[in-house]
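Several structures are given next for inspection.
Any read-out appearing in this document is the output of simple, stated calculations on the displayed coordinates, not a laboratory observation. Since this is a predicted model, take the numbers as computed values, not measurements. Cβ atoms are built from the backbone, for glycine too; each structure is taken alone.
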Structure P
């Protein structure tokens, strides 16, 4: 039977490390535009205890999102051993286009996928290149789209990239900016006659009631940024929404695949907030009457990479595949669940059997 199999991966982790201590001198304000009355040291301690983030990575000023995406793509091509000319499609999931350092303006023309294809030197005109915007679940949604095309016989091999530079669109006067980071991850997926690969997936969009939980808005220090818009988040509401809905989407995907949570070896979830991800994992296993998640089932990178949006899951995958997280690995036959939640509000999950 034909299944979609991951045959290569790559990632770009910026070298610029930004520890929490770098924010001790920031002027953090609330939605009322008033400076917070709590010392920054206390804000940072509370932030780390809730999110698990100690540091994050920012792209160097000379690089933009499509640069990060291109590097991750080159690595994926190299690890797969294929010629880029053989790709039937290139999907780049992102949310803000190319935003240059010192600016909040998105550059979206031509598409980031077109830029990546050009920089890779791929001439094949039938290797279609397009962008996908789906919040933080964008990369995983790209994988779902690629799988659907492969199952329909419309493609045999597709590259799916997730890349964002959230540091460029986060309000330095909003403590939520501490969450955001930059990065890129990429995979090659292709049709294989095997029982492994993608078994099933599920996606949902709760736009009617929850579309405003992540949106663009003015800085909490409007005098400093007169016309710029920054990413704004209703953190408590988002946490509750994710806790109430992500586990159900994961279970739906497992149900469609005809497998049980007890068979799952790894859960690769969007690295958004450490405590939130732990709560989602616990809720997922509770749906199956399992009181405690298995030890080591959920690899985490958020403590040192932060939340790089669409890049978190493919980067996590690449690190494990390449042995850079020694405590985690994939063996043939292992059942893996990918899951993500983000702006939209969107949720998706993919069930994958390692070849």
Structure Q
């Protein structure tokens, strides 16, 4: 049951990153793709019906984590208190920017909230990437099961690292580039004319950056945490994940080129490129989950690591929770299918 709930939490995190990732990415590249007030309204229309629903997956993943692995929830939320408060403020600022920018018909008002939207979206992508890197790298847990990390120390990997070091910065920049590309690809599927062309240009420009950072991040991860290869060596079938990651990047570039030259089927190729981006993100997160298992929060000193075995709720609670979670997830999936079908197709201001 603990392994099953580890898989459930991992899938919910993947769902959040893939779904909320594209509207975060749309915020990151907002000024790059939208140059006029009409185009900026189109960007917000593209994510408007779904962005707040996408963020529910973050709450659902946090609630599931609290239920299934309460010690992990307590330890990580206390140790990462400062960055979590920063993330909460950025989430609130981003939501306020989307909802309030059109309340006054004043250029300064709209420009202010557009800036908040871009800044909050950009910082969120970087912090989420750095947070995942902290989990992969390991944190300074002790025998009490708790830890504290300053925002940064000496930028090196050691027994008492900071939240930001050279490795977590690489991960943060990779998340920034990958989610910006993801958002540009989503806008590519939802917009037309000049806005569509700029979104394609942003995605094509970011592609080599994402590829290079992915190539750098893999050996960096192995250097920082050699144990991530343990499950891959024990079960070689998992090596299909890195193949899937790089295959999806190659397919993404191919479909971007096809969308540019095959005007008749451009919409189909645009959707295929976006799906490839979803597969890339899911593959990166899936590889991290396979490398970490059975750890849910590795410690710099491995004897203090939190695992699915020493943090999980009792077996009876996990069994009962699985029944209610199954009912809830069916309702949630039904709702998302309905919403995305209702708002499918290209957007227009009118």
Taking -9000 as the value of helix-only ellipticity at 222 nm (-39500 (n - 2.57) for each DSSP H run of 4 or more, over all residues; to 500) derived from one of the structures shown (P, Q), identify that structure. P
Who wins on distance in nm of label points 7 Å out along Cα→Cβ at positions 4 and 324 among P, Q, i.e. which is largest? P
If mean count of other Cβ atoms within 10 Å over residues 108-115 comes out at 15.2 when worked out from the coordinates, which of P, Q was used? Q
